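Following this line, the structures themselves.
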Structure I
Amino acid sequence: METLLVEETFLDDDFLRQLMSVGEVDLLVGIPSHNNAKSISQTVTTVEDCFQQNFVRDRVVIVNVDGGSRDGTSEAVLNTPFAKSQNSRGLSSLRTLHRITTRYANQPSQGAALRAILAAADLLRARACAIISPETSNFTAAWVKSLLQPAYRESFDFVAPLYSRHKNDGLLARNLVYPMGRAVFGQRIRELNSGEFGFSGKLAGHCLNLDVWREEAVRTSPEAWMATSAICSGFRCCQSFLGPKVHSLTSSGTDIVTLIRQTVGTLFWCLESQPSFWMERTGSEPVATFGPEHELTSEPVRVNRKRIFDLFLSGAAELSDVLRSILAADTHAELQRIATEDDRKFRYKDELWVKTLYEFAASYHRAAIDRDHLVQALVPLYRGRIYSFLQEHHDSSPEDIEAHSENLCLEFERQKPYLVERWNAK
């Protein structure tokens, strides 16, 4: 079944009719897509394998929402053979497994895709849902189970993924999103931004009804918004270990400037939208975790550290006046000082890094300059921090890096009163 979502009406009549023909379901898996014809058939097959292995008596649906693919992605979803143990006629007559594919626009938007999936979950009264990215090439049926099971069987409302990573992978999450999100919102969820996560039907209905869908942060990177909405509204959150994550070879990836704009911009916007929740909170608390809480590997990965350092130096110099308008005078002076250090001795220490980020967040709140320009000005400083991290941990064991990550988290928590002070300053 295929239809087109019209932006003005959000869900068109044809899509609604098709949802109603499905009836109520227990489980829903949403697959946002854009030109994923080469990988999406395998994604659909793997999801259905999970249903047959683990949820054989449950009513299930796959909802593919597509952002204007021109490579036959939607057709690939519908034409993928059903799992061999049953035929499509049998599945249709049993009314237990359905596929719907719909286009929401002629260009991709993660927020529009999520909104369509939440609406489908709400209308179908799904008890548990998961979002799966077709750009992850090594995902398995066990992943789907790990995202659905906590919401379906354990009454959790938001299920964040956990991945096995190389020690030099996921550095934005490790150095910024996790420690800052943990300190501000008070829960130790490691992956606030991911293409895979699970949630309850109850949380789907709650988020669907929030008046945020025209916000740029939600349109471009809604994952952290959904996680923080769950935290701030008192929903039960957990995390579930999936294993190593490998992006498809056909995936174009995201450049670091776009990644910072989307990820950090959304995090800052989440702070802006929930100050009454986080201002008074101190410290952080663990969340229920299914499987290991973290897993790092140390096989070699080539990284061009010299280029990262050169981009830090040139970017920090070019944006000096912009940074002066964002940062406190002593922070800006310290950044200028470390930029003169020999590359072998260069260190962007935790205390300065945390202070930098909290001053950026407070300046974002005050809209000291255009917010998009402000977030982009963080890019060279992030490169400096990553260069420092790679230098310091060139020979570190996974255990050493995990200990350092925990210390960074505690530094964010220790300095949180400084964020509040800067936030409230005239």
Structure II
Amino acid sequence: MATPDPRALPDPYPIEPLRTPPDATVTLPGSKSITNRALVAAAMADGDTILEGLLFAEDTKAMIEGLRALGIEIDVDEAAETARVVGCGGELPGVEATIDARQSGTTGRFLTPMVALGAAPVVVDGDQQLRDRPMDDQIRALREMGVTVEELGDPGRLPLRLIGPLRAAGIALAADVSSQFLSGLLLAGAVNGLDARLTTAAVSRPYLDMTAAVMRSFGAEVSDDDGTAWTVSGGYTSPGTYVIEPDASAASYFLAVAAITGGRVRLDGLGSESLQGDVAFAEVLADMGATVDVGPDHIEVRGGPLHGIDVDLRHISDTAPTLAVVAAFAEGPTTITDIGFVKGKESDRIGAPVHELRRCGVDAEEIDGGMIIRPTGPPSAATFDTYDDHRMAMAFALVGLVVPGVAVRDPGCVAKTFPGYFDALEQLR
């Protein structure tokens, strides 16, 4: 089945409330985060790899086209959610290229080190939204590894012109802005070897563990010293077939629906053995009063009376807008902390949720590194701005499943990671 195009939806897009609480098992697309890591590892591997469960969205299409621009052969079957990647054995074809990462942080920050494995000059660029996001820490590390990096725009931002080769090195790297910088360096560094020492505690640590797990599946040797120092080597060998699990960040919206409606939602293919840290969002809902069942490969949430909590979302920060919406339906205040770095994501993911909650009558306040939500009753009807941010659109659409008269502007922005999102919501009816 072809992936739906959410850009064809009315703008603003009205959300119809559920007539009854959902009682549903929801099928989700493949993980964006795993898809883009697996594409990079497969591209650098010895041998061909079949990727199954592949997500086809703007971010992953940006990665596929970026790899093709480097001379990597990738044959896709979107209907079957598969791709065949012909690995280059760690030796890029050596073509001069310009890569458009669009709005994809993983594409921009994973391919920037990878292109430096070759000696041909390559420009990495993206949409203005991605150009606005910092690259300083990764640029400094690449220069330590012998790469010539020319900043073609604002300092510390895309576009960048890179000339390798990337040499084996020991580097020091800050990881308090984004874990993607280190993930990209680890993915490319496995070809020749890399020792990376972190000068700050890492944000979103589960994403580094995910990177390491994908790399190991492709034969790379990865070790870490309690997350503070990382060593990679060994290159990549195709596993033949690699299966991508469903997207845990996407799962958060459907688990949230169960929590705020008093319904039941089950997701198969995700659970305690998942590579993705965002499955921990289910535990946050449990702390708020939902009934949660997590098995090795399933998560089920049943809603009930919810209460506010104090929670540190440093390691599952993509779920912050979702939790802000859930908190609006809880009894008592919720304080979300230690996510100051998300102000530099696709949108200001502290300021934007606070503003939109106020739009629908919910008392919300930005604090240093987080936000406080103090509901005094259910949200009221509103048309929400989404800031060209897929996670804002998906999170605030949930309000409309409970509250009549809700719409979201720019619904097409969900194409970035979940083109079929609004169709998937229909599974709940």
Structure III
Amino acid sequence: MTKTGLEGLDWGRGRWVSGLAPQARAEIVIAADWAPIRAFDDIVARTPEAVYGDTLPVLRAADLRIVNLECALAGDAEAVWKSGSVFKGRPEHIRGLTAVPFEVATLANNHVFDYGTEAFRETLKLLGEHSIRFVGAGMNPEEARRPLVLEVQGVRIGIVNFSEGEDLTAAEDGPGVFGWDVGAVAESIRAIRSDADIVLVVCHGGVEYIPFPPPYLAEAFRRVSEAGADLVIGHHAHVPQGIQFVNGVPICYGLGNFVFWQETGLLYRKLGYLVKAGVCREGLSHLDIIPYGIGPGSLGLLHGDERAQFFEALERVTLPLAEPTGIAEAWQGFLRYYGIRGFRDEMATILAKMDEEPAKGAAMLRNRVATMQHREHWVDAMTRIMDGTIDDSPQWAYDLAVEWLTRKRPAPGEPR
């Protein structure tokens, strides 16, 4: 029988035990996207502890806390032209990070340069003033690609952080993020492998809102795992995604939103999970998956039926990842949902924006052809339209795509 790694995953407890490493000497908590925007803007500025709700004791009990800082924290600045939304927090929002406190911020994402280089430079200065280490972006390519190595309870932790470099933000000859260069990521892992007991790789990438990783992302994470990572964490999808094991290395494809409010009633955009990793000098001891809901005032841990339903859903999007055919079929399910209409509507939106705001329309179109997630999506969708297979997929894959992309969050008092 093929070993998938799922044999050691207890869905009732949300815990995986490696069985190869002794008891943990330290625990690390990794959180996903953090941006003090929309409903969270005033809360983070005025009462920063309140936004975390009852996840705060979980965060504080860890020996190291890592979060994806999904925006610049800066004063007045002008937004750049880019494909999607632009986000910026204020300098006082730094209290939302220090209140926990988060010791490490991953910066390789698609929003940290939304307000240009000076806002990014101000963010780095602010992080430094509050003793928050950063990784994944910098003022030059060397700094952007530099891994972070630190010691926690006698365990050496190496962190490599990269993203897709969306909107051409990858560091080439100046400031930017550690962009989509999987070979360079593998080199970074190998470079620190002898200096670190645990190598953690964090990636911001993939297609937003869908239940599964696209095949190109799964292939990249496989290469990263084989290069020597002990744990791979993904975010950017803004919805929870499943867990895969590659040669015993756990991969959590999408943690969902964290302190990141979206004005929507869709269920999966209001759910996320923390990953708590037990580590020792010999390797990764265990993982705890800690699910929470996201309300307009704060996060809240899931309990009882809600927690059980979360793990039931997470298991459904985890099981197909055990085989390459499952990943391919899951992607086909999304392409079927997207269909000819989705492609036509997206093209119409871009063309209308070109008339209304040419620079914005150009940024949208440029991103579709320059960024891996959009390029792979479009090429595969167009190919399937051309050969008549756009509607071909297993029903389970299509049904999960529909569920993740359309299911509404029940109103209070409604059955779940």
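Since every read-out is calculated from the coordinates, none of them should be taken as a lab result. Please read all numbers here as calculations on a predicted model, not as lab measurements. Cβ atoms are built from the backbone, for glycine too; each structure is taken alone.
List of remarks:
- Origin of the derived value 0.40 (FRET efficiency 1/(1 + (r/R0)^6) of positions 40 and 264 (r between Cβ atoms, R0 = 35 Å, to 0.05); candidates I, II, III): II
- Computed -8000 for helix-only ellipticity at 222 nm (-39500 (n - 2.57) for each DSSP H run of 4 or more, over all residues; to 500) - originating structure among I, II, III: II
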